[in-house]
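Heads up, there are several structures right after this.
No value in this document is a laboratory result; all are computed from the given coordinates. Small disclaimer: the values here were computed from a predicted structure and weren't measured. Cβ atoms are built from the backbone, for glycine too; each structure is taken alone.
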Structure 1
Amino acid sequence: MSNERPKTPLFQLSVAERVLIHLSRTRFDRGSDTVPRSVCQEGISEAVGILRSHVPRAVKDLISDGFLEEGKRHVKESGKRMKVYLITPRGSERARQIERGMLSLVIPAKIQGTVVQGMTVEQLENAFHRRIDVLRLTGEEEYIDLDLVATTGITDFSDSPKAVGFLDREEALEKMKRFLKSRSTILTVYGAKGIGTSCLVKHFIEMLDEWNVLWISLAKHRTRASIEERVAEFAKLLHTKPETILESSAGVNTLIVADGYFDVDENVTEFFSDLTGRVAGAKLIVTCRDSTPSYSRFYRKEHLDSGVAQEMILKGLPDEAAKVLLGNAEIPEEAFRRIHVMSRGSPMILTMLRERDESGLRKNTTFTNEEIRFLLVEAATKNEN
């Protein structure tokens with residue numbers, strides 16, 4: 001009889017959880033009748049590692065819980081109309097919860113022959129500039145081999161916020177995807193405070209396996225010198241020079257995110273303005289407050305007309321996604337409508353209402369005390385029936 005103790009799994013994701021994560025990462029135009037193969041039974045079975053015949057059983061509870069919708073669409077690769085499974089806003093939120101939980105797990109990892117203990121998945125990603133995709137792991141490994149699971153892209157997300165409350169931004173994600181494929185070098189994403197621009201971009205870049213990505217928080221790096229130092233540190237990780245990344249074709253697979261561009265110093269505006277004259281180099285995504293003063297804009301109409309720069313304005317969440325984030329499934333339609341109008345679908349405001357964060361609403365919004373109390377009461381209202 002063997003005295004060996006059974007191995008404790010690194011983590012345990014159910015088949016249904018794997019399906020949900022996989023479908024949450026699939027990008028396509030939901031209004032189109034043609035969808036990618038990844039949302040049909042065959043695509044799901046390959047991504048999750050189960051038999052195709054087992055897919056209906058795996059998705060049954062996800063459908064009944066409102067996380068998925070079943071339908072029939074034309075599948076690109078086959079040209080046939082097939083049964084497909086589309087994730088709902090509620091399902092997207094659940095997938096994000098699962099992935100956030102995975103980031104907090106303490107898991108041993110091996111890199112260059114050394115096993116590292118006592119670090120969470122998120123800490124491992126930041127420390128070793130690797131993105132760890134849990135769907136590529138079984139959970140039965142003794143440790144994560146970072147040299148094997150690492151993608152070709154080098155990342156530095158140490159400045160980035162945690163992406164939370166991400167729901168129903170398919171159109172915006174598709175626009176960002178098209179930007180990466182275009183000849184444009186700059187994309188500015190505008191939105192009101194709390195509308196979710198940072199969350200949107202963070203969610204997008206987490207799916208870019210082949211790209212080198214640097215995140216620069218302009219709240220932390222408020223001077224040109226500090227920004228240039230951040231780029232220089234990242235260049236060292238890529239074994240190159242900052243000017244090579246920014247201005248040459250060698251930077252073609254590199255993306256720099258500048259988060260929180262608002263009322264910045266003149267030298268910061270000049271730094272970004274200098275980047276509009278490039279003919280090659282890294283792509284740049286800048287998240288901006290929609291109230292950014294005109295004198296702080298670092299590009300001009302001619303850059304938009306020529307295609308060097310693109311703009312995108314992020315609006316509030318639509319009804320279904322806003323209701324999911326509010327977290328009150330029994331709220332009367334009239335009460336929800338008033339909240340949606342007053343909050344303009346802001347994920348930040350909806351989250352604070354769900355958490356009953358009265359001090360947060362006072363600090364981060366322009367609502368009066370009376371309006372805040374009214375919104376909190378409305379958010380907690382339930383149908384009498």
Structure 2
Amino acid sequence: MNVLILGAGMYVTGRSGYGNATILSSIAEISKEINIRRLVIVGKSKENDYVAEAVNRINSRLGTAIHAEYLSISGSPETFLKNLNGEIKFDIGIVCLPDNLHHEYTKYLLNLKIHTQVVKPFVNKLQHASELSDLQEKSNVWGCVEFHKRYDEANLYTKKIYRDGQIGDILYITVDYSQKIVIPTEIFRSWCEQTNIFQYLGVHYVDLIYFITGYLPLKLTAYGSRGILNKMGIDAYDSINASIMWYNPANPAMTFISQFNTNWIDPNSSSAMSDQKYKIIGTAGRIELDQKNRGVSIVNEEEKIRDINPYFSEYLYDIDGKLKFTGYGYRSLRQFFDDVNSLELKKTTLSHLAAHRPGFKSSLVSVGVIETVNQALNQPYSWIDVSL
């Protein structure tokens with residue numbers, strides 16, 4: 001396979017020591033079973049030492065031999081990518097760019113008939129999501145969103161408990177999700193004003209609620225708080241709170257409320273990059289998940305104390321003592337590669353994938369909520385219908 005990655009930030013390379021370079025580490029692990037002929041990473045910087053450093057580090061740890069070419073976009077991005085694809089002919093494209101660029105660059109890849117995966121959020125406008133969904137079908141390629149929480153066993157267990165009827169009908173769901181202030185002030189400083197904490201992070205649980213329950217969003221209200229980031233010269237909300245009413249499409253009279261509390265101003269001394277919890281209260285029971293405290297903590301002099309989630313994206317030894325990259329972050333990317341491979345071998349169909357994966361059409365739900373929350377932030381305390 002020839003693979004094109006758009007973006008070379010934290011999630012791709014583990015830049016500045018943040019994270020395990022989930023995308024590059026996953027591709028290296030995948031290369032043990034799938035031949036990665038060419039791997040090209042495209043960014044805006046003229047040079048990017050993070051790419052070479054990450055590739056060397058990952059190959060050394062996994063015993064792999066992937067080679068990544070880094071290219072800087074010059075001139076028109078559309079023409080640049082068209083010419084590049086004419087030279088290499090990519091099978092797979094991964095869009096890992098700032099939120100505000102997802103629509104433009106995903107459109108370029110689909111027009112080139114490249115199977116495309118986009119990191120969340122898909123886009124922030126329903127019109128753009130519908131356009132890309134239609135274009136994906138017209139181009140006869142697969143397109144999905146990297147909603148890796150669908151692959152977390154804890155969330156899959158929650159879905160089983162709910163679908164088995166063990167907690168009855170849902171009354172309400174609460175989500176508490178926050179990140180360290182280093183995210184908007186350093187890591188995403190160049191583009192954090194083009195997004196917000198709900199759009200960038202809270203969207204994970206919007207998709208997860210839809211995935212678990214099958215319910216659709218009906219209406220919502222939202223409120224944003226400002227203060228700390230504004231004082232630091234950053235035009236962004238510190239926190240966003242949203243209440244969303246969901247309904248059962250098979251029985252619209254059945255509804256429940258979800259309450260989202262999100263912020264990205266947690267102290268950098270927090271024991272994890274993300275602090276995330278949710279609970280589902282039903283008529284016959286409840287389930288609560290602490291997705292930060294997975295029961296693994298490390299204390300040392302260098303980093304004091306850290307809560308570890310070894311189930312997301314991590315280097316772990318297998319039974320034969322070989323280091324592997326694994327976790328539900330890895331499985332989300334691996335599933336995309338396997339699905340594209342199955343499509344090429346005619347072992348699956350686009351309609352099957354659309355029914356069972358976080359495809360572009362499925363992601364219209366999360367985009368509809370994002371767009372309505374952004375609208376509601378300008379109309380605090382008003383309930384606004386979610387249009388899908």
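Quick check on the output: 0.98 is Rg/Rh (Cα atoms, Kirkwood Rh), derived from one of 1, 2. Which one produced it? Corresponding structure: 1.
Which of 1, 2 yields -9500 for helix-only ellipticity at 222 nm (-39500 (n - 2.57) for each DSSP H run of 4 or more, over all residues; to 500), as computed? Only structure 2 yields this read-out. From which structure (1, 2) was distance in nm of label points 7 Å out along Cα→Cβ at positions 17 and 321 calculated, if the value obtained is 2.5? Derived from 1, not from the others.
For the set 1, 2, ranking by relative contact order in percent (Cα under 8 Å, 6 or more apart) places 2 highest. Assign the value 11.1, calculated as mean projected area of the Cα convex hull in nm², for residues 121-312 alone, to the correct structure from 1, 2. Computed on structure 1. State the single structure among 1, 2 that was used to calculate Cα extents along the principal axes in Å, for residues 233-376 alone, giving 54, 48, 44. Of the options listed, only 2 reproduces it.
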